[in-house]
Structure P
Amino acid sequence: MKTKGINHLALVCHDMAETVKFYTEALGMPLVKTVELPGGGQHFFFDCGGGSLLAFFWWPDAPPQAPGIASVKHFPSEPKTAVGSMNHVAFHLDEAELEASVARLQAAGVQVSVPMVVNHDDSPMGVAQAMHDGVWVRSVYFRDPNGIMLEFAAVLREFTADDVAHAPARAVGVAVGARVTMTG
């Protein structure tokens, strides 16, 4: 099996008109497909560049938002979300466009993370206040009208084998759904 990337992510919105306005006007993503669903729902698709789509479902009786469970409650102090949830969506952006993206978001009334551009590195904290050679991605974080955390990410270098330096953690004795995972 060989995938060619992400075709689309499908998220859920509370108001399709507000979502369309945000993604087309504030982010400049063209609305490329709309579907009316049986029972009164909708499924709309936006072109987010690079051959990928971002889709939204809307149902009149969808469950309410669940910050801290299905979405980030507060960034960066409370970034955890539940297993199986979507934490955030990151869009590729050239580094030269980061500052202009902040200005565009602010002009559209969108609150942007502080600091506005986050320098991710391999330090114990994972972020640096100042740019240096170890910064591998620079990011701008913000939310859409549905409370979904979004990111503009500018990757600064290609990854190498040295970037895979940690063994994956095991959930030992932690309840996972209706079962407890144990190793031994």
Structure Q
Amino acid sequence: MISREEAIKIVSRVKNENLRKHMKAVASIMEKVADKLGEDKDIWWLTGLLHDIDYEIADYNEHGKISAEMLEGKLPDYALHAIKSHNDRTGFYPENKIDYALIACDAISGLIVASALVMPNKKVSEVKIETLKNKFKDKSFARKVDRNRIREYEKIGMSFDEFLSLALEGVKKISDELGL
């Protein structure tokens, strides 16, 4: 299996800085969720970190499949399936907790970052659970963030507040790396 250090090297090859930050945020959220669910934190972190490594090079219909091919033998099959199924155009569909978690964590990271960017000091430390709940309800805010994808948290057995809390903790944990 790939180490965290090797995974970070792979991510460092992604050209778009915001995409690299997004992948780090998703990894941190996935790790928090895994810990809460009693799942393998390392595998979930790696899955979150590496899920978009093909984003700059893959056709959108293939996005996720290419990442999984690149990671063949480096992650367990269930993690590769999560990466493939996080894009609903690949023909792979979520089946288990890590799949649903990746979809939800991928989407909630965007809502958290967008919420931080409208705070007075543009810091995630200013974002509260209530802020996220209000922004979630406001369909005109961060329109590209698919609320239905965030709702996949329901399939991993968490309440909305619990999921938001873990997601916010995950992003706050690496806020310096994200410049937030």
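As an exercise: distance in nm of label points 7 Å out along Cα→Cβ at positions 55 and 79, calculated from one structure in P, Q, equals 1.9. Which structure is it?
Label of the originating structure: Q.
To test your reading of the models, identify which of P, Q gives 3.2 for distance in nm of label points 7 Å out along Cα→Cβ at positions 15 and 119 when calculated.
It must be structure Q, since only it matches.
Among the shown structures P, Q, from which was the value 10, 42, 37, 11, 0 of P(r) over Cα pairs in 10 Å bins from 0, in percent calculated?
Q
Tell me which of P, Q gives 23 when you compute relative contact order in percent (Cα under 8 Å, 6 or more apart).
Q
Between P, Q, which one scores greatest on mean count of other Cβ atoms within 10 Å over residues 63-70?
For this comparison of mean count of other Cβ atoms within 10 Å over residues 63-70, the top structure is Q.
Out of P, Q, which structure matches -2500 when helix-only ellipticity at 222 nm (-39500 (n - 2.57) for each DSSP H run of 4 or more, over all residues; to 500) is calculated?
The value was obtained from structure P.
Values quoted throughout were computed directly from the atomic coordinates according to the rules given, and no laboratory measurement underlies them. Note that the structure is a prediction, hence the values are computed from the model and not measured. Cβ atoms are built from the backbone, for glycine too; each structure is taken alone.
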